[in-house]
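Each in structure tokens, the structures are laid out below.
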Structure P
Amino acid sequence: MRKSDFIGLLLLAFVIGCRFSVPVADFYATRCYPVISHGLSWCASYVPFSLEEIIVIGFVLAFIRVLVRTIRRKQGFGRWLGKTLRLVLWLVVWFYMGWGNNYFRTPLYPRMGIQQLTFEKEAFHRFLTDYTGVLNECAGADKTWNRDVLASEIRAFYSEQVTKYGYTGLCDWQQVKKPLLNPLYSAVGVLGFMGPFFCESQLNTDLPDIEYPFTLAHEMAHLAGVTSEAEANYWAYVFCRQSKEAAVQYSGYLCLLGYAAANASALLQDGEYDAWSESLSPEVQEDYNRIHEFWQGKRVKVIDNIQRWMMDQLLKSNNVSEGARDYFGVIAMIMTMETQQCTEI
């Protein structure tokens, strides 16, 4: 045992405490995470490229090195196991202390003292009618936003509006970065991701302009401490909806269309669903189909299936019972928050 091992074990004990004690996780989310995320992202801001992938690759190479050295030096199983467990210890501790402990805090609804809206067909119909009307009105808006200005507005939105719901404000140095392995993310349909090791947000460089505002706001939500994919979609939608830029508003509404369609398909009869889909303007349908075909053309099915399974398992192991299906919960969240008038945005 090394001295560093004792430090790692103490940190692991805190991680376990967060997993099994909501008050401990709440303490981390409100007291520890703001300091940790600002500190890690400040260090990463001096590097123009993503550090997240480098850390993951570094850990993979370290595991391989331990195995190869064990075989070449003919060391016993115990020596290999000890070194491997040490690497696992620091990988787990870094992931959860950097960001992952947010999974175990009190969820948004209990923090706000509200309950999720139970499904009522009439309410869902009203939502679809209102949503589709605004979506059709926004279609065709010209892109006038600047990426740097947009990022600044999103950081201000989370710092000024969303912190009242228990999340962490964002700093000027927390800039979005480009992934080093971008073709891999396009092959599995990943538009962006939140890096837990240095609290960096990355966006796929193939991302079309029409999806950029919503996706950037989604990843910035994770940076603020949001772990639920449905909730990250919700805050991204709220930001886009309140924007003064028509193209940003359209990004928010259009990026919800897939989730709205999935909910409508599951909850409406065939005739009702067909009537709703026909109410979408030709321009909306064209934009949605074009984006769908764009990403489908880049996907590699085998890798995509593996990534989806891994993502599903990661979420389920961290208190997200719906797994990868959690993304689709955004519609229920929008209806709940708007019905109970919880957001003053």
Structure Q
Amino acid sequence: MSQITLVLPFALPIPEFAPDLVRALNTPSPAPALAALLSRTTSHARVAADDTVRALPHEQWLARALGLLANGRPAFAAAAMRARGQARDAGTWFVVNPVHIEIARTHLMMGDPDMLRLADDDSRALFAVAQPYFEEAGHALVYGDAGTWFMRAAEGDDAWSELDTATPGAALGMDLTDWMPLGPRAAAFRRLQNEVQILWHAHPVNAAREARRQPPVNAFWIWGAADAGQLPAAAAPKLAVFDAGRAVASLGTPVDDLAQFAATAGGDTILYCASAAPYAVGADWGGWVATLQQLEAALFAPILDALMKGRVREVRLVLSHRDALAEFTTTAMAQRKFWRRPTLDRLL
């Protein structure tokens, strides 16, 4: 029998809206499977985000579960490189995401890299003009896919390996002044960033994107530094992904059908399902409620059924918002605690 962990980024409602959102989840009909999984538990806990780590709570949790932490921070670069056929034997490497940074009235903000819809040919064209500048600064640059490149911290002493970087998820929608890389080499990073921004400013790729009313690719974001040999721990659970962004999608096996996953999952498995995240980040609470209600039928009910029929030994839910993470663990025995009325109140 298996243990299934459902990691649901931004499925934990933020406190100021939680009462209204829980009420909406119960209308027009309740979510009985989710309520049972949250209420009839062997353990549950809620922890505040660690402000010293520049990553979202669910990113920290996933990195810890997979054994992909370095200095307490998510270290996804080497695993992502291997997934894209770009594994290296030595060095510290960063994930590099081409991004759009916009000037708000008082600060800079970054758009969601997954929403750029950057075509492969366009990405390769931007990569080609930027690569010599990276190499001149002492940083090998490797192409992974349209939205994901990789940069070596530096040849020899890996001089940038101690940069304190933030994940794109943590920086998304925030004042970028507070989220840029920190450390003794931060000024050198900014110089390289400025040089590439100048290169890309009038590039034909961006001219064509603006003609199509798409945001230009005018910067890059580095994060996820990892030693070339840092791959998921041998004892780590299998990772399956559904509706995930690029950062996580390449680390696991894609899932197309949630009900089929629930019926066939074996061994210790993590299912990372980010369906609710875009709605929470965009404050589209109607879309958030609709997504959780869809997951009730597509995921929570089949998982609860598998638990009650003995196909799954234990189910853990890991729900988060930007500032906190909650874990709920249940078993078939716990589900027989009939005196515990299923409720969504633990989302509050």
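Each reported figure results from applying straightforward, stated rules to the coordinates on display, with no laboratory input. Predicted model only: the values in this text are computed from it and were never measured. Cβ atoms are built from the backbone, for glycine too; each structure is taken alone.
Determine which structure produced the value 0.70 for FRET efficiency 1/(1 + (r/R0)^6) of positions 123 and 235 (r between Cβ atoms, R0 = 41 Å, to 0.05), calculated from the coordinates; the candidates are P, Q.
Of the options listed, only Q reproduces it.
If you work out FRET efficiency 1/(1 + (r/R0)^6) of positions 107 and 171 (r between Cβ atoms, R0 = 30 Å, to 0.05) for P, Q, which one comes out largest? Could you put the intermediate results ahead of the total?
Working: P: 0.75; Q: 1.00.
Once FRET efficiency 1/(1 + (r/R0)^6) of positions 107 and 171 (r between Cβ atoms, R0 = 30 Å, to 0.05) is worked out for each structure, Q has the highest.
Ranked by distance in nm of label points 7 Å out along Cα→Cβ at positions 139 and 283, structures P, Q are led by Q, which has the greatest value.
Where does the value 24.9 come from, among P, Q, when mean count of other Cβ atoms within 10 Å over residues 211-218 is the thing being computed? Could the numbers behind the result be given before it?
Details: P: 24.9; Q: 14.2.
Answer by label: P.
Taking distance in nm of label points 7 Å out along Cα→Cβ at positions 75 and 179 as the criterion, the highest value among P, Q goes to P.
With relative contact order in percent (Cα under 8 Å, 6 or more apart) derived from the coordinates and found to be 21, which of P, Q does the value describe?
Working: P: 21; Q: 37.
Among P, Q, the structure yielding 21 for relative contact order in percent (Cα under 8 Å, 6 or more apart) is P.
Given 1.6 as the derived value for distance in nm of label points 7 Å out along Cα→Cβ at positions 83 and 299, which of the supplied structures P, Q does it correspond to? Here the read-out was taken from Q.
Which structure, out of P, Q, was helix-only ellipticity at 222 nm (-39500 (n - 2.57) for each DSSP H run of 4 or more, over all residues; to 500) calculated from, if the result is -9000?
Values: P: -19500; Q: -9000.
It must be structure Q, since only it matches.
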